[in-house]
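Please find the structures below.
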Structure I
Amino acid sequence: MKLRADIVEMLRNGHTHAEIMRTFRVAHKTVKAHRIALHMPEPKRGGHVLRPIKDEFYARTEPVDGGHLRWTGHHANGVPRLGRQGKHPSAYRVGFRLHHGREPVGHAKPGCGYPQCVAPAHLEDRPMRAQLRSQMAGIFGGAR
C-alpha cells in the first residue's frame, strides 16, 4: 500500500480519524490502513490518538555521559516499564524494537555495563549475547 504523506503527517501530529477524514475526504478504512501501516496504536475512545511509542519512550529518559539513557519512568521489580493502554512492556523491549525494528529474542538487556541503561543502541537480545560470547572465545580462547 502506498501511503499518502498528508495523511501520515496528520496521524503523526495526533489528529483524530474524523479530522483526517473531513480534511481529505477519505474513508475511515483508509485512515485506519495508514495507522496500521505506521504501527501506530488504536486511538482511545473519544478519538484521542496516542503519541507514537517512540515519543512516549524518549519522554521518560534522560541522557547520561557516554551515550547512555537513564530511565525516569516507572519501574516494576527493578525493571524499567512503559505504561501504555493498560499494558506495561519492559522499556528494554521497547527500546530494542525501536532500534532494531524487530522483537527481541528472549530478554532484552543493556550490554554496555551502565546499570539499567535503556539507550536503544546499547540493548541486546539472547542471540546477540551468544554471538558476542562466541567471538570473545574465538579471540581470547576458552569454552564456546
Structure II
Amino acid sequence: MRQELTTPTGRVYLTIDTDRANRWIAVNWQGYLTAESIQAGARAYTKTLAESGFSCVLNDTRDVRGPWEHSMDWVINEWTPAAAAAGLRYFAMIATPDSFAGDSAAAFYAQLTAFQARVFADLNTAQEWLRQQVRS
C-alpha cells in the first residue's frame, strides 16, 4: 500500500510504501522539507511501521533539497524514541554524499542510539543490508 503526503500546494514531499515481500517500510522524501513536513512525515511512516509489525525502514533522502538540521533536535529527542517504541530496530538511510541532506544524515547517524542505523550512498547496498537484518 502506498501513501503520499503533500504540501499545502499539492506537491508530494513523501511517499510511504509497505513492502510486504521484504518486510520493511520504504519512504522517499522529496524537495525542500520544513520542520512541519518532517514531523508529519516521520509520524506517518512510524505509524505505518507499527501497524505492519515490521522492524526495518528504508529511508531514501536522495531527492531532498537542502539541509534538515532545523529538525535534528526533534528527530533525535522525540521521533527516535517513538520509532523505537513502534518497533524500529534497523534504519537504512540513503543520502547523496556531498549534499546538504547528506550532511544532515551524517549528523543524525552520529547521534543515534535507540536502534541500528546506517547511511548508504546507493539503494542496492541499503536494501542488501536491510535484507541481512530481516534474516537475522
State the single structure among I, II that was used to calculate relative contact order in percent (Cα under 8 Å, 6 or more apart), giving 14. I
Thinking of I, II, which structure, once Cα Rg over 2.2 N^0.38 Å is computed, gives back 0.95? II
Distance in nm of label points 7 Å out along Cα→Cβ at positions 80 and 128 derived as 2.8 - corresponding label from I, II: II
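Each reported figure results from applying straightforward, stated rules to the coordinates on display, with no laboratory input. These numbers come from a predicted model, not from an experiment. Cβ atoms are built from the backbone, for glycine too; each structure is taken alone.
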